[in-house]
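In the part that follows, the structures are each spelled out as structure tokens.
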Structure I
Amino acid sequence: MLPTTLSLLGAVILILDIFAIVSVLLGKTSVMRKLLWIAIVLLLPVIGMVLYFLIGRSAFDAQV
């Protein structure tokens, strides 16, 4: 892969991680659960983001 491609991929991952964190902060759930999801997204950028969008959002919506 070219360095430009890797930079572009990194930028996309960063933008999606920021979107996931903002989505966590805007959710209607406990502070501890928000902190847990933010930690997961920050520690595991790709996997954490995917997990949040697959299972985290549906769990937040069910609690409303």
Structure II
Amino acid sequence: MAQPKRRWSKARTHKRRSMWKKEQPTMAQCPRCHEPIMPHRVCKNCGYYDGKEIVTKKENENA
């Protein structure tokens, strides 16, 4: 297999990788409580997904 004639410099490597950027996760809005949530996940605030209660939340956790 062919070998490169010389080593790439760090600047050239960084220049090539400069377009690798992390993307922000897309956020949706909970139709019930209007909190921002990730799509296709249970809402952490109200516990609903697809109009059904999946997780029951305690009303008063400190008492």
Structure III
Amino acid sequence: MPKVVINEELCEGCATCVETCPEVFQLGDDEKAHIIGPDKLGTCNIQEAVELCPTQALTLE
């Protein structure tokens, strides 16, 4: 199972990842994306979330 990593310096809090994979991501009080469901990567198109991120803050490992 892949692991997704968020580069918080690049994240602008646009919430595209949250819209694509709400089971995996949410915006925190700091207005940045956070991983809330690392075990739920198979429930959404995580590759699409990575590709749609406008700042390339998401990577799959």
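Where does the value 36 come from, among I, II, III, when percent of Cα pairs over 18 Å apart is the thing being computed? Structure of origin is I.
Once relative contact order in percent (Cα under 8 Å, 6 or more apart) is computed for every structure in I, II, III, the highest value turns out to be that of III.
Read the figures in this text as sums done on the coordinates, not as results from a lab. The structure presented is a predicted model; accordingly, all values stated were derived computationally and were not measured.
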